[in-house]
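Just below sit the structures, each encoded as structure tokens.
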Structure P
Amino acid sequence: MSPVPTLRVVPLDRICRHEEVDPLRVDRLVGRIDAEGIQGNPMICSEAPSGDLVVLDGATRTEALKKLGMSDAVVQVVDPGRVTLETWHHVVRDCQPTEIIAAIAATDPLTLADNEFTPRIRTVAGESHSVLGAGISPNATLSALVDAYTGKWTVNRVADPSIESVEWRYPDWCAVLELPTLTVEEVMKAAVGEDLLPAGITRFLIPERALRLNMDLSLLGSDRTQEEKQQSLDDLLEQRANDGRIRRYEETVFILDD
């Protein structure tokens with residue numbers, strides 16, 4: 001039995017995103033990766049029927065490695081049936097309820113409706129509206145909605161969009177955006193069809209995720225063949241296993257300073 005999940009060296013041009021990325025976050029990560037000279041963690045991917053690899057976690061990392069001129073990267077390929085997909089909801093702070101309502105209403109082709117369907121916005125003033133998109137896909141509606149407030153005010157992600165939970169975590173909240181629950185199949189379809197979701201709404205829980213690979217960029221960006229790079233990766237993992245440097249943690253942990 002292998003001491004680690006299966007890791008593969010693959011061409012970056014085979015990797016498809018299911019979500020948009022924040023260019024500022026990409027640029028920040030480019031600087032960090034370039035300074036460290038390593039790919040710290042593998043991207044988490046699932047294989048589509050077309051053979052393309054869909055990124056479930058690591059879209060920003062993928063774009064950063066592309067900007068650095070890497071030809072290949074290390075991915076952990078997972079069975080989509082073994083992952084759990086949850087939704088990140090958004091809490092908006094540092095604004096007035098009237099401001100965010102006006103920003104959404106002014107975004108073409110979004111409209112506000114008085115019903116309880118998601119996506120919907122609830123404000124600290126007690127307003128509640130569903131958000132509809134005229135003539136565009138549900139994914140495009142979500143992207144337009146998230147664009148209406150991202151970069152204008154402070155946005156935090158929460159797993160529980162209930163008012164009680166939001167008030168406990170963020171006493172200064174202005175609005176909570178409750179976003180729809182998605183399926184893994186819908187995420188895969190978004191990537192292959194290039195009907196991308198907005199950044200920061202999918203939350204994948206991956207069993208046996210591999211972390212702290214720290215693969216040398218000089219190898220990934222070299223002109224060596226993909227097979228040679230894969231062999232170097234396999235040799236690295238075997239050496240670490242022999243040195244007792246690979247550990248598998250069973251228990252749930254809390255990171256107190258991430």
Structure Q
Amino acid sequence: MTYRHLLVERSPDRHVVTVTLDRPQQMNAMNTAMGEDLLACFTALAGDAEARAVVFTGAGDRAFCAGGDLKERNEMTDEAWRAQHVVFEQAALRVLRCPVPVIAAVDGFALAGGCELALLADFIVAGATAVFGMPETTLGIFPGIGGTQLLPRIVGSPLAKELIFTGRRIAAEEAKAAGLVNHLVPAGQARAKAREIAETIAGNGPIAVRQAKKAIAYGAETDLETAMILAIEAYNATVVTEDRLEGVRAFNEKRRPRFTGR
């Protein structure tokens with residue numbers, strides 16, 4: 001599948017997929033076409049049996065994504081704005097619910113909708129020049145693709161409220177200290193580090209990883225007793241697989257397992 005504003009590349013074994021927002025001259029700002037591309041891409045990834053991990057990044061070194069394209073939006077009617085936002089909402093949900101781990105690799109700015117796109121990933125790897133922020137309220141707008149829900153869950157409500165209410169930006173070091181960023185690396189190294197982690201994930205049992213992501217995601221949204229039941233269901237789904245048998249064999253034979261996803 002070809003896209004207008006995304007680059008999609010695969011590792012030689014096809015297990016690691018790199019999805020790159022590709023409007024570098026516009027700091028990868030998300031226009032309607034990019035939103036449609038993201039929706040199509042992550043819809044396809046949901047049914048991709050070969051994919052085991054996704055690196056989600058932006059072209060160039062200036063920005064992961066500077067947010068929604070406000071130049072495009074400037075001439076939109078209210079009706080067109082709402083129609084566009086439905087596309088963005090659907091695309092965001094596909095990223096959030098991608099069945100395999102998604103790692104955001106951020107160099108430069110991740111602002112407004114761009115920050116929200118990074119938050120939709122399972123975790124973030126940031127270069128030293130990364131800057132995060134949700135300045136929507138400074139423009140009379142609202143973080144529209146999950147930022148008000150995801151940011152408090154990651155950094156806690158008090159800091160999330162401050163950042164959203166004031167529009168204050170935070171640099172990579174503060175983001176790391178706040179728990180927004182998992183790994184902080186030298187400028188320009190975020191993609192390489194994210195790919196390294198993605199390759200490690202891709203070498204593990206793909207069914208087990210998918211079930212672990214599902215259990216964590218849905219378990220965090222319910223009470224502990226229900227979450228424990230979900231976790232046992234996820235465990236049971238791995239027990240009956242060939243990969244589980246292969247993992248045990250490989251351990252006893254002192255070799256790396258060869259997982260097939262069955």
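Every number in this text was worked out from the coordinates using simple rules, so none of it is lab data. As the structure is a computational prediction, the values presented were derived from the model and not from experiment. Cβ atoms are built from the backbone, for glycine too; each structure is taken alone.
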### Task
Can you spot which of P, Q the value 25.0 was calculated from, given it is mean count of other Cβ atoms within 10 Å over residues 119-126?
Q
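I have 29 for relative contact order in percent (Cα under 8 Å, 6 or more apart), calculated from one of the structures P, Q. Which structure is it? Don't jump to the answer; show the numbers that get you there.
On the way: P: 29; Q: 16.
Checking each candidate, the match is P.
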#### Entry: Highest-scoring label, criterion being Kirkwood radius over Cα pairs in Å, among P, Q
P
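When helix-only ellipticity at 222 nm (-39500 (n - 2.57) for each DSSP H run of 4 or more, over all residues; to 500) is calculated, the result is -9500; to which of the structures P, Q does this value belong?
Computing helix-only ellipticity at 222 nm (-39500 (n - 2.57) for each DSSP H run of 4 or more, over all residues; to 500) on every structure in P, Q gives -9500 only for P.
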### Among P, Q, structure where FRET efficiency 1/(1 + (r/R0)^6) of positions 23 and 223 (r between Cβ atoms, R0 = 41 Å, to 0.05) as derived comes to 0.45
Q
### Query
P, Q: which one has mean count of other Cβ atoms within 10 Å over residues 31-38, as calculated, at 12.4?
P
### Comparison of P, Q by distance in nm of label points 7 Å out along Cα→Cβ at positions 63 and 95 - largest value held by
P
### For distance in nm of label points 7 Å out along Cα→Cβ at positions 39 and 103 computed as 3.0, the structure of P, Q it came from
Q
### Query
So P(r) over Cα pairs in 5 Å bins from 0, in percent, for residues 159-230 alone, computed for just one structure, reads 3, 10, 13, 11, 12, 16, 16, 7, 5, 5, 3, 0; which one of P, Q is that?
P
